[in-house]
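The next part holds the structures, each set out as structure tokens.
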Structure P
Amino acid sequence: MSVPQLLALLLALSVSVHIGCAGAFIAWRGGARPASALLVGASATGTACALYLTAVGAYQ
């Protein structure tokens, strides 16, 4: 794995975790129970990571 690929992977993980945390926090503050908020955050994390890595793969 080259350095640019590794940096793209780290960036994808960082961005997706931030999106997931924001989604979980918004769901929790919106009235969802903590377990449901964590599921919302986890699904947002997975979706964001998949979209980002797909875009990087299509670009290269």
Structure Q
Amino acid sequence: MPRLAVLALITCVLAVAAAVLSFVQGSLVGIVWVLIAGLSSNMAWYYVKRGRAGRGDGGPVTG
């Protein structure tokens, strides 16, 4: 797995944890953490697909 995909996945996990803690504390800032988790999840998926395409294991990067 490419390094950027690992970093994006770690960011996603930490953002989900921050969102849960924010909602438990009653803060609406958790909404921002959920959005960051979604963005980093998409980035991780993109970098995994790009890594596979670079090695020739998969299809196109998009689609």
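None of the figures in this text is laboratory data; all of them are computed from the coordinates on show. Because the structure is predicted, anything quoted here is derived from the model rather than measured.
Here helix-only ellipticity at 222 nm (-39500 (n - 2.57) for each DSSP H run of 4 or more, over all residues; to 500) has been calculated and equals -31500, so which of P, Q was it run on? It traces back to P.
Rg and Dmax of the Cα atoms in Å was computed and gave 13.6, 44; which structure, P, Q, did it come from? It traces back to P.
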